[in-house]
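**Q** Alright, structures below, take your time with them.
Values quoted throughout were computed directly from the atomic coordinates according to the rules given, and no laboratory measurement underlies them. Because the structure is predicted, anything quoted here is derived from the model rather than measured. Cβ atoms are built from the backbone, for glycine too; each structure is taken alone.
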Structure 1
Amino acid sequence: MSRIRTTAAAAALLLALPLSAAAAPALAAPAATAGAAAGAATTAPSALHVELPRPTGPYAVGQEVLHLVDRNRPDPWVPSAGPRQLMVTMYYPAHAGTGTPAPYMTAAAARMLLDLKLAGNAIPTESVTNTRTWSESGARPQGGHYPLVVLSPGFTMPRASLTSLAEDLTSHGYVVALVDHTYENSGTTFPDGQTLPCVMCGKLTDKDFKRVDEGRAKDVSFVIDQLTDRPHPAWRYARMIDRDRIGMAGHSAGGAASVPALVTDDRIRAGVDLDGGMDYPVPDSGLGGKPFLMVGHHLPGEGEDTNWTENWARLDGWKRWLTFDGTNHGSFTDYPLFLEKLGVPQPDGTTVSGARAIELTRRYVGAFFDLQLKGVDQPLLDGPTAANPEVNFHS
C-alpha cells in the first residue's frame, strides 16, 4: 500500500517547515532546502506577525476550548497516563464583538512546536502566539441549530494548523469541533497548565498508521458522544448542534481517519480527506453510500498514487477526487503562511501561495458540506471552472 501523500511526497515540506515536525527520521529533505530552512530560522531577528485569512461567511466566529476525558478507554500510546484525554476547540456562529480575541496556540504548545523541529532555533515563540485569528473567546452564540463538522489535523501537527478552515466553516453556519490527538502532535496544553509532548513523533512506521487512523476514529466518536449526550452534554452550547447533520474532515492522518470514522459511526454522514493516504482501506462493501471528497496535491505520473486509486474504486456513494496544481502536502493547512513570512523555500513545483491554497481548500470543503449536510446545490463540484484553473477533477 502506498503512503505517498503522507510520507515521501511530503518529506521536503515537512522537514523544511519550522512549524511542523517530520513523522519519521528516515525522511530527509534536500540539503539546500533544509539549509535554507535552518538559516531562516536561526537568523530570525524578531517575532513574525501572521494574519490568517478573514472568514468569508456572514457569521462572526465564537470559540471555546474543552477538556474531554474518555474514562472507558486508556490512552493508546501511553497507557500509564490513564484515560484518554483530549483537548477540543469548539467554533460556533456568534454575535460579533461579544467576546475577546482568541489565541492561535498557547505559548507552551507553540514553543514545543518550534523546538521539536529546530532544537535551539532562534524563532521567537511569539511568531506563533501572535498569529491573528478571527475567533472570539466566550462570544455570545447565535440562535438556531447548525451542522457539526469534526476536524482532525495531520500527524505531528497541532489542531491549530486547521484554524483557517475551522473559522471559515463556522462563518458559513457550522459548529466545528477541532481535535488535538494527544501524544500524536507537537504539544497539547491542558487546563492544569501541563503541555504533553508528541510521544509518537519519529516512532511510527508506515504499517503503524492504520492504528493511528483507527484510534483517531475512536477519538472522533467520543467527541461526538460528549457533544450530543442528553441531558448532560460536555459543551454548554451543545443545543446549537443538529445531531442529524454531522460530518468529518481532516488533513493527512486526520483525513485518512475519516474512512474508519465513517465506517464505524453511523452518525457521521459525510467525510473529507485532505491529502491523506488511506491506511485504513475503504471496505469492499463501500461506506454505506456515504458521500466522500478526496482533495490532494498533484503527484508526478498520473495514477502513481495506487492507494487513492484503489480506494476510489470502492467508494459507493457521491464522490469527488480533486487535485490542486501548484500545491504540496502542507498547502491544505495554515503553515505555508508562516513559511512565506520566514522566506523558507517550499518544495519544487509549489506555485500557489498560502492564501490561495487556503481559499481553495475552504471553498471546496465548504461546498461539499453545504451540499451534503445542508442540501444546497453546488455547481462548483460539478467540474472544472475558469475561476479556479488550479483545480482538476479525476475519475
Structure 2
Amino acid sequence: MHHRILISGASIAGTTTAWWLGRFGYEVTVVERAPEFRDGGQNVDVRGVGREVLRRMGLEQAALDRGTGEKGTAWIDSDGEVAAQFVTDDLEGDGPTAEMEILRGDLARLLYDAAREHVDFRFGDTIQQVDDADDGATVTFASGRTATYDLVIVAEGVGSHTRELVFEGENDPRWMDLMIAYFTIPRVADDDQMWRWYNATEGRSISLRPDTHGTTRANLTIQQPANGEQDWDPDRQKAYMRDRFADAGWQASRVLSGMEATDDFYFDVLRQVRMKRWSKGHVVLTGDAAWCATPLAGIGTTLAVVGAYVLAGELQRADDVSSALAAYEAAMRPMVAEAQAVPKIGPRMMNPHSRLGIHLLHGVLNIASQPLIRDIATKSFAREPTSPDLDRYAALSASFDQEGA
C-alpha cells in the first residue's frame, strides 16, 4: 500500500493519527485552518484505554505532568456553599474529575510537538474540493494548491466542512438540548482547585475549573432545545448569554464580565454526529467528525486517541486502503455506539429548571458522595464502553523506539 496521507485538522484526533502514521513511516501532511497551532480550550480527560494509547506513545507521564491540578468536583448552592462534592483522592478510580485532567490545548500541544519531527504541518489552509479516483484522492486547497493522496483523513470536529463536501447530507445529528459557552477568565484569590458547578433555575448552570496558566476556565450552560444558536455570530451569542444569566446569582456577574474581555470565547449547541459510514473511497473520518458523542459522554478525548491508534494500526496491518478502513470501522463501532448512548434526560436532570429540582439534585448528589456509597456512585462517571482489542496492534507499536518519542 502506498503511504502518502493527508490529515485535515490539527487537534487531538488529527495529531494523534499523525504521530502514529509518521512513526510507521508514512509521508504525512496535516493541514489546519487556523493560521498557527491553536493552544487554549477547556478541560478534557483521558481515561482507561485512552491512557494505554498514550502510554504506548511514551506520552502518558508528560500528559499527567501537564494536568490542570483539579482535585475534584463540588456542587455549589444558592448561598455559595458546597452542597455535595467528590474529592478525587477519596475515590477508587476516576470520578467526575479524572486523574488525567488536562486542557485541550495542552494535550494537543504535547501531541503536536511529538508528531512534527515526522510530519509536515501546514497552517492557514483548508480543503476546498476532493476528487476521488481509483488511484487516490486529488485535493484542491483554498490556497490554490492541488495534490493527490492515497488517503485523506478528516479529523476536523463536529461541524466538519470536509465531511459535508464528501458525505453531503449523510450526518443525522442527535441534538442533546444543551448549549454551552466556554471561555477563560482571570483567576481570583477565592478560586480553588475544585471544579465548581452552580445550578440556577431555568436549566442554567455556571462552571469554574482550575488550570495551570494562572487563569480560570468558565462555562455557561443552558438546557433547552436548539434553535440555531450555533450559527449566530459571537457578539449575538454573548448578548444572549448576558441576558439569560444576568439574574443567575453566585458568580454570574464576574463570569459575564470575564466573557466580555476574553479572547477565546467558544459557543456550541451539543449534538452527536451520527454517520452510517465513516469512509468513502480514499477518504475516512475520525474523531468528532466521525462520531462526536458530546462532552456528556465523558470520553470524547479517549475516543479520539483510541480511534487514531486503531486507524493507524489497521492501515499498517492491511494490504490495501479499503480493507484497512473496513477493519477500523468494525473495531471502533461498538465503543462509539456505547459512548453515544447518553440518555437525553441526562442534561435535564443535571440542569434542573426549578428550585425544587435543584434542591433534589443536590440532595441526591450529597447522598451519593457519602463514604459508604461514593465508590459505587462514581462508577457511573467512570464507566468506559467496550474498547477495541489494542493487543492487535501491540507488535506494531513495539516496532520503533518509544523511549525517543
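**Q** When volume of the Cα convex hull per residue in Å³, for residues 74-177 alone is calculated for each of the structures 1, 2, which structure yields the highest value?
**A** When volume of the Cα convex hull per residue in Å³, for residues 74-177 alone is computed for each of 1, 2, structure 2 gives the biggest number.
**Q** Of structures 1, 2, which gives 18 when relative contact order in percent (Cα under 8 Å, 6 or more apart) is computed from the coordinates?
**A** Clearly, the read-out refers to 1.
**Q** Starting from the value 4.1: which structure in 1, 2 was distance in nm of label points 7 Å out along Cα→Cβ at positions 122 and 242 calculated from?
**A** That value comes from structure 2.
**Q** Assign the value 17.9, calculated as mean projected area of the Cα convex hull in nm², to the correct structure from 1, 2.
**A** Of the options listed, only 1 reproduces it.
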